[in-house]
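Trainee: Below you'll find a set of structures to go through.
FYI, it's all coordinate maths here, none of it is from the lab. As the structure is a computational prediction, the values presented were derived from the model and not from experiment. Cβ atoms are built from the backbone, for glycine too; each structure is taken alone.
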Structure I
């Protein structure tokens, strides 16, 4: 397979990108001598390069459809690269249109684009967990071994935060446009206070002014907790996760990073998303990843979360 030109498409979002790393690794292992390009978006270009699985990373993968020159430029770039095979790990209407726009010289394409040579279009597609879906999709392309998500390449500088003793990561944030995916800050504050009584330092991670406000509410309820909101890169969060006793957080990108780094994790889901299709899974033997779901997270009792975290807390 030396000399092959391969394209992998994964545009977003953070949690989805993390879950796709097992499939990305499998593609590289299947095509060890190929020149593999990742088509993504700017927020994930550095991560794509850091994996070591791609020879080139393009970050112009999502031009606005209203920007016809940018769309035309991307399609021309895809045509000019003359890829021998495309693995579409985004599998959305957008990337299916890319396939259609490459007519009449479309490369062999793995995804869900109608008419593609390696499309997985079985009725169960929309009910499968995303990792199971990629296993079936890639099997049609001849890839039979798809590992769990792999973040071994994502290495930050967690030591610079100098957090002593056992600590737990708390991720109270989430997408600003989906507030229903957030457990109330007051509940996180109650949980943090309980952790402190157990001798475990709660460490709050996140970014942005809104999540900084959530952190302040938690700190008010649990003096002694530590806020690192706005101070960590994604790689730092992975590093912190590798040293944490446990983590509790909403269904958001950083929690996917934390779980994929091997940390025992409790993940909180609302009716806004379906854990059967997207929940983080353990990546190492014996790693507990517990999923709690309540249609409205305001109704999720702290006692229930505390009980779920109980099996993860170190004895003491």
Structure II
């Protein structure tokens, strides 16, 4: 699953579907494990599929795992690949045990323990992936797919610590969708949700991979721009503001909606708190709104002697 520190592309619904599939996978695994022991401890014949060299592809979990179109967001995740490796090794060890039993040979203890250790490790890794997904759901805004406000403080604290350690700069931007209430009033809240999702997707796709975007509340979003000086942030966001204004958001009924956004930017400083930096960005946003919206305003600390 893609877990970029910038923003999420996996929706809440996608994550829940993965969790459900993994629950089913664990249940299938336990059922298979129970059935596998029957021919090992009795005269019952093993399932033909368990004796095949590609047994890991034939079981229910394997058929789910190797579907090319199945959850593409998981394909590159190291834990997902490790699960596949453990699953294949487990089936290979099971096939060795079954062949020994069929040939009238004694099953060696070390072979059985290797198989059971692999089966336990497989289940453990699947459960670890589930835990990772649950943790992810807890820090992701369910509507837009970006980081939620609960995750904001810890991630900004990490950035502040990085600034102290490296001396790098960082800017915060408070973004507000202009006149969003009017969209809800005219089109209804379902269309408003669609517009909000499309707006955030448009903005997110134009951020750098190491930037972060958080849903601050309602139609307000906080953007963190690491390794960025104030003048660089202003230039970047003015271009983003202009592109957003020209972007027509398609609706499900075939119509389009064009909206704008206001941006307030402030530089983070290691000698001030994160909350103070957020407040400054919010003050800059108020400045942008008071000047007519659809613009970028910088908030700079005045030097006093």
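Trainee: Tell me which structure, out of I, II, gives 15.0 once mean count of other Cβ atoms within 10 Å over residues 140-147 is calculated. Mind dumping the intermediate values first?
Mentor: On the way: I: 15.0; II: 20.5.
Only structure I yields this read-out.
Trainee: When helix-only ellipticity at 222 nm (-39500 (n - 2.57) for each DSSP H run of 4 or more, over all residues; to 500) is calculated, the result is -11000; to which of the structures I, II does this value belong? Write out the running numbers ahead of the final one.
Mentor: Details: I: -11000; II: -19000.
Derived from the structure labelled I.
Trainee: Taking mean projected area of the Cα convex hull in nm², for residues 124-163 alone for each of I, II, which is largest? Please list the in-between numbers first.
Mentor: Values: I: 4.7; II: 3.7.
Across I, II, mean projected area of the Cα convex hull in nm², for residues 124-163 alone peaks for I.
Trainee: Going by mean count of other Cβ atoms within 10 Å over residues 84-91, which of structures I, II comes out largest? Write down the numbers at each step before the final one.
Mentor: Details: I: 23.9; II: 20.2.
That would be structure I.
Trainee: If you work out mean count of other Cβ atoms within 10 Å over residues 148-155 for I, II, which one comes out largest? It would help to have the intermediate numbers written out before the result.
Mentor: Values: I: 17.8; II: 15.1.
Of structures I, II, the maximum of mean count of other Cβ atoms within 10 Å over residues 148-155 occurs in I.
Trainee: If you don't mind, there's one more thing I want to ask. For structures I, II, which has the highest computed value of volume of the Cα convex hull per residue in Å³?
Mentor: On the way: I: 134; II: 160.
Result for volume of the Cα convex hull per residue in Å³ over I, II: largest is II.
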